[in-house]
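Following are the structures in question.
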Structure I
Amino acid sequence: MKCINCKNNQFISLFSLKNISITGKFYDKDKKLAKSNLNLVMCKKCKLVQLKNRFDLKYLFNQDYGYSSNLNKSMARHLNKVVESSLKYAFLDKKDIVLDIASNDGTLLNFYPSKLKLIKIGIDPILNKFKKNYKQIDHVASTFFSSKEYFKLTKRKAKIITGLSVFYDSPNPNKFLKDIRLVLDENGIFILEQSDLALMLNNMSIDTICHEHIAYYSIKVMNSMMLKNKLKIFRHEYNNINGGSSRFYITHINNKKYKILKDFKTKLANEKKFLLERKNTFNNFYNQVEINKNKLLELLKKLKLRNKIIHGFGASTKGNTILQHFQIDSTYLDFIAEINPDKYNKFTPGTNIKIISEKKSLNMKPDYYLVLPWHFKENILNRFKKNKTFKGVFLFPFPKVSSIDMKKYYD
């Protein structure tokens, strides 16, 4: 094995999640699934945290995979803000090109105002699954991003490139950045957002770890990689999306229109306090996750002994990591409530819990919901505060095991 960044072959072993089935897919019942350990290691040379064992991207990101951003109002609002932010910092003219890498169901691209008369391009290996959402988008490619694939669509370079929750999936991040450099206009900006290593550890986001996420980046490592590839980060923001993320604003290293903000240099310095290059930091993280795990399992067991009806809430990749690592199966959760019809009557990988519609679940009047997309807590609570359709208790597994009795919450 060699580091995906610097090609060094010496690593520090951090911890392992054992016997985890592919987390990004939902299956018909009783389908036998391959299992593997998710072994997290740190490169001794460049300090990039990454998975020791890697998986075929064409298998991970095929038609079985797919996240519909437009079904999640909180995520849709977030993507709209990304577009607003990109327009704030870019210098655009009519007919300029905006590219979204891993464009998913087209939600982000569709937020660009039509009055700007921009040329919109989406590239995603499962794009054909959401083709109906791309009617207002000029060029599309149902494939993995590369400069070669991009220039099949146009000979002009992009003024804005967005790539959300995609860079950490790349087995060759330097090739990815080289391709960005080739397709990015000399005065263009690249907005990259993904889970942040320091926030992942601070927020106990063990569910960030999954088969698709090959690497887990600190801002120090990101900055080093950008400079190596003749790019520069001129602005950085933290946000709470997906359990804690970093958003990087990137341009060509020689672009004088964008000065590196002092704030970014301060964040680089402040990141040192998280001790991200020490094995003990990861030991402490894993041990704290195990405390959460034991508390939650103890609570679920007590509730089942009292004949309480417990459903999961939200079928997701991140949730599948929680369910499998915590060994929560259908003996604890009768069903999982979900709003995406594509997942109805499917089963969770490795834990075999049936997924049903949220409406059907609510009609069963569960006493408790275990919220798997716990990082959307505020959005979920606000939604139910408006419709008051759930009168039971929400359980949240992270950052600490907590509960909210909705009857009291409504008062």
Structure II
Amino acid sequence: MIDVRLVGPEHIEDLLLPIRTAFGITPPPEPPARGPMAEFETRFVAYEDGAVVGGGGALSITLSVPGGGEVACAGLTMVGVMPTHRRRGVLSAMMRVHLDEARARKQAIATLWTTEGPIYGRYGYGLASLAGDISLERSAASFADRRPLSCRARLVTEAQAAELFPPLWDSARKLHPGMPSRSAAWWQRRRLADPEAARAGKGPLQRVFVELDGRPEAYALYRVEHKWDGHVTAGTLNVIEAVGQSPAGTRAVWRYLLDIDLMRQVTATNLPVDHPLFVLLAEPRCLHFSTYDALWVRIVDVPAALAARTYGARDSIVLEIEDTFCPWNTGRFRLDGAEGRAVPTNESPDLRLPAEALGSAYLGGISFTQLADGGRVEVLEEGAAGRADRLFRSTRAPWCPEAF
């Protein structure tokens, strides 16, 4: 019999055993209780006859939502099942514990980055955002607008970055839905520290702070991979994260990154699909942008989740939600865009959809029209998908700059 238990940090090795086995990961020299895994607030391990057969954890975070607010969120991560116990209900048992715990903690949504998309749809997760990796030859990195920017960039230490970067991140979260909150420990362990194991043959982590007219505006984290092609420098600049608290700050930090000498190529990961580089560059066709699924969202509490964000129209619409895994969400809800809340109703529905489709639409990155075209939403009232699109639209595409 599978026994899933909520466990404390002393069981972190049990939790990590399945994921390490699945991916062939060698345990790091740093004990996980002092590394990034120490941030887990929910830990669960599945046992059978005393042996570990599965495990996972969740971060207690808030996620930015359309309108500049945030919603309480369980960030699921490091989930694994031992290869000896696949297809035996281990994951389903762990997801039951995970989502029940999220509900008990009043976390209105859960999120994850999935290794394989089909796995989590059956638990009500829907694809909510896309992201892209870029590569750009520096010879094609000229901006269309070459007017000089009155900016100042300076490289800072880890300690200085820990003071300067978090306020910029928090400001950017008001502009972009999908960005998680970060604790001081998150910043130190996951972003600003520079352990040798993270370098993978590249140079040390560089931390740059950018000001415009004396105001803090942006930062970036990057590494240089220096190479020679004969007697010609052919380095690659690997951008880990570049964040501006305003459009001007974003332009300034990318101008800095693309102007660094001795580089042949610039790469970056996890950029939003509406990144301004497409219109900043004089020759955008040279920007190679590879798109993939990013953040997946699971609605845990429909009224609480819908009340956390704002809406793009003063319209109202009735949604009929079908949720087999979290049946407390099943029912009809009247969403009022002017009031910004959803209440149970007996009115005839305009749209019928499963929980995963609502998760997809929640951040404004996937439209109801797309979902209806793909057969994921049933349109019961003519024009209802378009009305829902106007309600749920977001000025900017969802963006989660970091996989967790």
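FYI, it's all coordinate maths here, none of it is from the lab. Quantities reported herein were computed from a predicted structural model and do not represent experimental measurements. Cβ atoms are built from the backbone, for glycine too; each structure is taken alone.
General remarks:
- Which of I, II yields -9000 [helix-only ellipticity at 222 nm (-39500 (n - 2.57) for each DSSP H run of 4 or more, over all residues; to 500), calculated]: I
- Answer label among I, II for the case where FRET efficiency 1/(1 + (r/R0)^6) of positions 49 and 217 (r between Cβ atoms, R0 = 30 Å, to 0.05), calculated from the coordinates, equals 0.00: II
- At a computed 1.00 (FRET efficiency 1/(1 + (r/R0)^6) of positions 201 and 289 (r between Cβ atoms, R0 = 30 Å, to 0.05)), which of I, II: I
- Label whose coordinates, when distance in nm of label points 7 Å out along Cα→Cβ at positions 137 and 353 is calculated, return 4.3 (choices I, II): II
- Which entry (I, II) yields the derived value 19 for relative contact order in percent (Cα under 8 Å, 6 or more apart): II
- Between structures I, II, the calculation of FRET efficiency 1/(1 + (r/R0)^6) of positions 9 and 305 (r between Cβ atoms, R0 = 25 Å, to 0.05) yields its largest number for II.
- Test item: Cα extents along the principal axes in Å calculated as 69, 55, 36, pick one of I, II: II
- Origin of the derived value 2.6 (distance in nm of label points 7 Å out along Cα→Cβ at positions 57 and 185; candidates I, II): I
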